[in-house]
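Following are the structures in question.
None of the figures in this text is laboratory data; all of them are computed from the coordinates on show. Computed from a predicted structure; not experimentally measured. Cβ atoms are built from the backbone, for glycine too; each structure is taken alone.
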Structure I
Amino acid sequence: MFTGLVQDLGTVTAVDASQAGVRLAVSTSLELAEGDSVSVNGVCLTATQVGDGGFRADVMQETLRRSSLARLAEGSEVNLELPMRAADRLGGHFVQGHVDGIGEVRDVRDEGFSRVVTIGVPGELMRYVVEKGSIAVDGVSLTISALGDDWLQVSLIPETLERTILGAVTTGQTVNLEVDVLAKYVERLAVPR
């Protein structure tokens, strides 16, 4: 379980792709042990090797299909977060690291000191999206500031622009989306199956 508060910007140092999946190497200042979970752009991965200022993780085909991790290349910056501990403050919202879909950035515009980003959302996810609700975009816990039939907007403060990869987001870019898990549980309980 994560909070969506990015702890480090890592850099992809190697991408070893095969038919079996992808092995990523990421440099970071975070302290990890082999077997630890780590959120990479909002995707929960397991550190399979640790050392030399970074870690390696295996990315299976299912994850590559459901997330934007397939577009990572050597030199790509990534948002990193370690799981929360029971005694930690919950500064963002509950983020599982289970990406629900991929969104596409439709517009980026400055508004005062903030930046407003409009993201196209897959139709099956829109029912979980509410104005002023929470969403994780590339692993960052954000508040939805506006929405339409197939899009949402988030407003990024200078802190988010500086400390996450969202500061460099551009029109046409894909981003990982994880809707608020509480909405999915409410739907499951409320709709008879």
Structure II
Amino acid sequence: MVEKLYVKQKVVPLQSLLDVADWEAPEQDAGVYNSKDGENVNKEVRSTTVKSIPRRTFPEIETAILNLIPVFRRGEDPADYKVREMQYLKYGEGDHFVRHRDYIEDKKPGKSGRVFSTSTIIRVTEDLEGGEFVIWTPSEDYMQTLDLDVGETIFFDSKTTPHQINKVTAGQREVLVCWIHKK
């Protein structure tokens, strides 16, 4: 059986997404840190700002996201998973994220690494240029640029699916990203 590369659907209530964007939390540079000093953000790899959203702050979002699991992978039970990480990201002019996979192994005994990833468009400015979501097959022999509308979520495998955000050349895009772990 050939596994789906991704699922793209509108599942999260728009007002919940706007509430995430307005969440009172400090915005900071999102990190992929230089390996040499472990402190400075490497903006050549990733340039965006981030607000971490505490778990269980938006249960309606968590439920909507988890309900995409059996749509993506038939036979999987959403009750076996949880959204463990949720972030609001803002990409302005010049911001991007080079091709990468989201999988991070959890070194704690009995904890799973990221299994599934999502990205949901919250807002885009009318003058947005660039900032497209690009996804590859696991073998990286085929890529697809996806146009996502406000409210649309893309759902994919964290471990096997390379993806990137192209450089924003004008305007701004705001997204909610979630990472799903096995319970």
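Once mean projected area of the Cα convex hull in nm², for residues 42-121 alone is evaluated on every structure in I, II, the highest one turns out to be I. Out of I, II, which structure matches 4.6 when distance in nm of label points 7 Å out along Cα→Cβ at positions 82 and 170 is calculated? Computing distance in nm of label points 7 Å out along Cα→Cβ at positions 82 and 170 on every structure in I, II gives 4.6 only for II. Taking distance in nm of label points 7 Å out along Cα→Cβ at positions 50 and 154 as the criterion, the highest value among I, II goes to I. Can you spot which of I, II the value 26, 19, 17 was calculated from, given it is semi-axes √(5λ) of the Cα gyration tensor in Å? Going label by label, the one that fits is I. Source structure of the calculated read-out (relative contact order in percent (Cα under 8 Å, 6 or more apart), 24) within I, II: I. Which structure, out of I, II, was FRET efficiency 1/(1 + (r/R0)^6) of positions 10 and 130 (r between Cβ atoms, R0 = 25 Å, to 0.05) derived from, given a value of 0.20? Of the structures listed, the value fits I.
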